[in-house]
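J.: Listed after this line are the structures, all set down as structure tokens.
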Structure 1
Amino acid sequence: MTQSPPPDSETTNPIIHTSLPTRFLRFTAVCAGGAIISACSALDYHRHALSGQFEIWRKQVPVTQFLEENELSVETRDKLTYAIQARDFAFSRLALPDNGSYRDYVRLNRDFVVWNVFATPQLSLDPIQFCYPLFGCFSYRGFFSEDRADRYAKKLRQEGHDVFIGGVAAYSTLGWFDDPLLSSIIERDKTSIAEIIFHELAHEQIYVKDDTSFNESFAMAVASAGLRLWIPLQGGDLSEFKLQQNREKQFIGLLLHSKGQLKENYESDLTDSEKLSGKKNIILSLKEEYKLLKDSWQGDPSYDRWIQTGLNNAKMASVSTYHDHVIAFTSIFDANGQDFSEFYIRVGRLAKLAPQERKVCLQALAKASASATTRCRKITAVPK
């Protein structure tokens, strides 16, 4: 990315409601099925999800046709052409699926296609799981309507949960259908457009049911590796991209450190009242530490609104969901000569491991730990 992530939108308390920095969090929604709740509510959600998806299908127009039939600004026309080029690059150079995805265009009348709702207990960082037919369970629930997301978030908060709502620019149907380019994608800067395309196509390449952290971390690793090849070809400044990546890594590290403190607090023998007090102090400390980190970046404000508005367990948990294993996947990619096809073969083998063994393997690789099992290293080709 050549630009720093855009600032978050306004937060509506007590529900955290914010758009997400482009590279910091890449939220990917699969809008099918419904949460395991009352039958009536589940049926209503089914209808909402299907209606939203049908709206997307109904509005799809081939990009080439859209370019021919519409008077567009120079910028929009340029971005659509750029997106098609990025899509072709994803197939030819990144070995991602060559299908009908991102060949069509849909113009939306809203800033985001989907709003994702995350929730956790007040004294836990474990996100509530929402399960869907065919696709399995996820740590969020997606809505095509901002109002519906708000109402559902309020319901969860009334039940005593911490809640976080994130606006989503794109989502993947995991290869079941050809996903289109959305106006919510095209309205972003060019590098972000390419990143979204690489990320979403990675979900079509490899997907593990019931393992959101695996899927999102893998897609983020693919997108990052892809951008390092793509940006120079477009005449972009790779050094600026690397700078932003490094700052993102530092910021994520800060959040994960605080997340560890929160986890320790919640698992302690303190009373609930003491744990709530400890939670407040840890979050206040996080904000102070962020100020020091920002100073080391010469005042780069990219993450200001995210850190300053509505920090809670749900928001903190969403970070690890998308970043837990990126370092591990990057080590696998590097160990296999940065060959995308070989990388996918190794990750595919890793995906077949039992969930706990897969998690332990990724955690060990992320720490460059000698504790990684022989089987783990053999599968991934990562040396000791």
Structure 2
Amino acid sequence: MAVFLLWPVALLNYLDRQIFATMKKSIMEGVPDIVTEARFGELMAIFLLIYGLLSPVGGLLADRLNRRWVIVGSLGVWSVITWLTGHAQTFEQLWWARALMGVSEACYIPAGLALIADYHDGGTRSRAIGIHQSGIYTGMILGGMGGFIADSSYGWRAGFHWFGAAGVIYAVVLMVFLRNRQRGMESVAATTSVTSSLKELLSLGAFLLLVLYFTLPGMPGWIVKSWMPALLAEKFHLGQGQAGMSATLWVTLASLGGALLGGYIADRWMQTTSRGRIYTSAVGMVLCIPALFGVGYATSLGTAIASLILFGIGWGFFDTNNMPILCQIARPELRATGYGLMNMMSITLGGWAVKKIGALKDQGVETPVIFNVCALAAAIAVVLVLLIRPRETSAGATART
């Protein structure tokens, strides 16, 4: 029930991110003072930077207060900001809307994944997270259709109005049905100072490796999510709708399948080794390396899509196992905080990369150069994850040391 209820929240969170990218041309025409590619990149980057920087705060709130109400509050704020985005008339208004959206979404992912991990111990954890992550990819697919909404008679603003209203309605559903799993974790966390919690996490060598592993793929991940529609439209002379669908549909379907398959493989692999989830995630990141080279050097739309599909499968393996690996390292009452710290590092780098791409495009830097750097980051990440030694010795037991 927890996974079922949180699935639409994951969908809405990522629909907003993708729809903004796929409506780029119409938004720039509708808000003329955006002017340059670099300024549009700043709008995408400010969301990521605020979202990343405040993710540890969202994690701390989820660990120390009430995960259910953090989730409901996050969705409520998301809904209002989404609706207001459709009314923005200036660059400054859009900038503030994207910044505030970062505040709202910073609270959801750490709390949502930690709540699912509370309910799913051991043998079903990766599959449960994988099903939840499939909501993220479904939201990205729907967001990829934003170009069609923007090109229609309704215009780009209508999409933000519709989805904002849907979020308000669903927040009420969560208030009625969503529940925390009562494990006494809130009281345990509340007796521990914030400083002590952070000190414990940062003293774990395996956690620091996981943070680095989670961070490096953030650069290619967010570039693909934020810039791919514009890159395909420019390189292959596509319209907004076709570019948005080509950039999001196939890679996202592949990611969805990769998340479900990666969750299944990881849970099965955990039956024979406590490093099963680590190995599954590493396999996924290995797949991303040739995929990134393929995207950068693609000479046809078909080649680019094939490379994006391979990237999506690998990304799904990676994405579905990060929280389960964290659960093998950190105590339950530190999981949301830990994931928040991981998000902060990954998205801060991703936000910087998204903003930098706009400036690089204005300077005429070729696409293959960008994706060569992304492939190198993925290769380093593979080495890092294989160095992690989990404290958990089996699918459901934690080593006593």
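Just so you know, all these numbers are worked out from the coordinates, no wet-lab data involved. Computed from a predicted structure; not experimentally measured. Cβ atoms are built from the backbone, for glycine too; each structure is taken alone.
J.: Here distance in nm of label points 7 Å out along Cα→Cβ at positions 90 and 178 was calculated and came to 1.4; which of the structures 1, 2 was it taken from?
T.: So the calculation was done on 1.
J.: To continue, here is another question. Taking helix-only ellipticity at 222 nm (-39500 (n - 2.57) for each DSSP H run of 4 or more, over all residues; to 500) from the coordinates of each of 1, 2, which one would give -27000?
T.: On the way: 1: -18000; 2: -27000.
Of the options listed, only 2 reproduces it.
J.: Compute Kirkwood radius over Cα pairs in Å for each of 1, 2 and report the one that scores greatest.
T.: Numbers: 1: 21.6; 2: 20.9.
With respect to Kirkwood radius over Cα pairs in Å, the highest-scoring structure among 1, 2 is 1.
J.: Consider the structures 1, 2: one of them gives 0.45 for FRET efficiency 1/(1 + (r/R0)^6) of positions 226 and 282 (r between Cβ atoms, R0 = 35 Å, to 0.05) as calculated from the coordinates. Say which.
T.: The correct label is 1.
J.: Right, next: Assign the value 28, calculated as relative contact order in percent (Cα under 8 Å, 6 or more apart), to the correct structure from 1, 2.
T.: Values: 1: 22; 2: 28.
Value 28 for relative contact order in percent (Cα under 8 Å, 6 or more apart) corresponds to 2 out of 1, 2.
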